[in-house]
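Each structure below appears as structure tokens.
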Structure 1
Amino acid sequence: MVKEIKASNICLRYGANTILDNVNISIAAGKIAALIGPNGAGKSSLFRVLAGLVKPENGEIYLDEMPLANIGNLRNYCGYLLESADFYTYLSGKKNLELLIKLTQSKDDAANLLRLVGLTANAGKKVSHYSRGMKQRLGFAQSMINNPGFLILDEPFNGLDPEVKEQMLNLLISLKKQGKGILISTHLLEDLEKVADSFVLMNNGRIFLSGNMNQGKKSRQNVILHFSEPLPVIPTLKLEYTVSGNQIQFLASIKETEGILVSLYDLKLVPYKIERSSILHDKYMEIAQ
């Protein structure tokens, strides 16, 4: 069983344009890696390379430190959802999955895959009548055919209603617990932060920054505390802060935030709402400014 996939020094050029410039990324079994970056950063191009759809000019793929002779063979280990899922619209969701299962000589059960993504009630409906979110869920289901050890998912939450998106996030957590390695890209950074173990930030075809989410949670983020009434004069807290009307704002780690809340509680000041900026959002904004 493969424990880790590594893409090393992936380079891709179209004419004089460099799309991917020595990109290194890894996916570990039982972990979720978040790939983030602005439009045009190279995320989708990297996914196409990993799917064997585009041949890079340079770079190698390693399975547990062993080089893979042909990048296209990575498909034997991964399931993919790349951009918008595409199916035979005149067939039902179940028929589409059954066809793919037959083509891949899998022993999977289409009904079970549809159940996992919450499409049981629409299994017999033609895909032409599916909403965008339902097509995305069907794409998620097809990525799990043959029970791959790794999943590579590009914008899997497109078009999903909030409650369905929450179901998909819970499914990702469940798949991670089963030992699957997942590489996922989405612009919904706060949602991604709930499930990711690590992140890679791309910009202009390069890795701008990478890190561990647990380490990131120790860093200071912007925190805003909302109160129901204007605040009185507050004794000095342990961190620099600003008061504006019914709000207190400061930069703090999670542990420091807990300490501030305890101090305020002792003063009988209890916020009704706490806003804490997303770690991934903050990292993203480092290149957007």
Structure 2
Amino acid sequence: MIKLGLIGYPLGHSLSPRIHDAALQACGLEGDYDPFPIRLDDTQELNNLLSCVRTGEITGLNVTIPHKQNVMQFLDELTPTAQAIGAVNTIYRSENKLIGDNTDAQGFLSDLHRFLDEKPSSKDYRPSSLVLGAGGSARAVVYALVQDGWDVTIVAHRMEQADELAGQFEHISTVEWGVQTFQAPNTELIVNTTPVGMTPNIDQSPLPENMVLPKQAVIYDLVYNPHETKLVRDARAQGLQATTGLGLLIEQAALAFEIWTGYSPSREIMRSAIDNL
């Protein structure tokens, strides 16, 4: 019996249980995937849950907001990717050790390339991107974009957090949240890594109301519930390409599932489990 789950808070919006239950069924595996809502300050409950992975009672866990960084203190090892990103979204046991990995970066890049139908190809040209937020999800996105040849500007309210993240990579700058930042004429990609606009707050956007975006910019909102966020809706109304993080959700989940089980589930089956919600 395979027991999987998700650590985060809150988790009422999460589609991960449906996706992973579909993957288990498609691969002919007996098991389940449960949400484990744990508040940020409840370190005892977090430690107790991770102990269940260490004993084998739980096969593996995903990690989402707000635990992608603070969970690291309870782990024995980090994969090179998780170490470089400084955040964890996947936990498993290996040789009685708790290992932290991160499939967000690879999942994000795979979906971004699918969405753009291309990737930066010139060594002499680094396209410009804005990343909104500087938390655990932002770390994976920044890591992925730098590896993929983008210049990145982190836009944040908490500049200390943004500067700390920027200091870990090349081709990174930071700027405080402001209208003029989002209207930079050379911006080709804007990625929202904040939870603003997530169910149930579906009428919110991380960007100022009625703001005109750069005409060549592509918008990628990591929020995937609702299926069309206000940010995506507003961008499309201006004639821009825009997508939610649903593709990232599917891809990072499939990569984590393979780490836990050794099976590579059908992305189409995983997506079909939530298409009609």
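Each reported figure results from applying straightforward, stated rules to the coordinates on display, with no laboratory input. Everything numeric in this text was worked out from a predicted model, so none of it was measured. Cβ atoms are built from the backbone, for glycine too; each structure is taken alone.
So Rg and Dmax of the Cα atoms in Å, for residues 130-233 alone, computed for just one structure, reads 13.0, 37; which one of 1, 2 is that? It would help to have the intermediate numbers written out before the result.
Values: 1: 17.3, 62; 2: 13.0, 37.
Label of the source structure: 2.
Kindly point out which one of 1, 2 the value 2.0 was derived from, the read-out being distance in nm of label points 7 Å out along Cα→Cβ at positions 82 and 154. Numbers along the way, then the final one.
Details: 1: 0.6; 2: 2.0.
Source structure for this number: 2.
If P(r) over Cα pairs in 10 Å bins from 0, in percent is computed to be 6, 25, 28, 21, 12, 7, 1, 0, which of 1, 2 is the source? Please list the in-between numbers first.
Values: 1: 6, 25, 28, 21, 12, 7, 1, 0; 2: 7, 30, 36, 21, 6, 0.
Checking each candidate, the match is 1.
If you rank structures 1, 2 by relative contact order in percent (Cα under 8 Å, 6 or more apart), which sits at the top with the largest value? List each step's numbers first, then the result.
On the way: 1: 21; 2: 17.
Looking at the calculated values, the largest one is 1.
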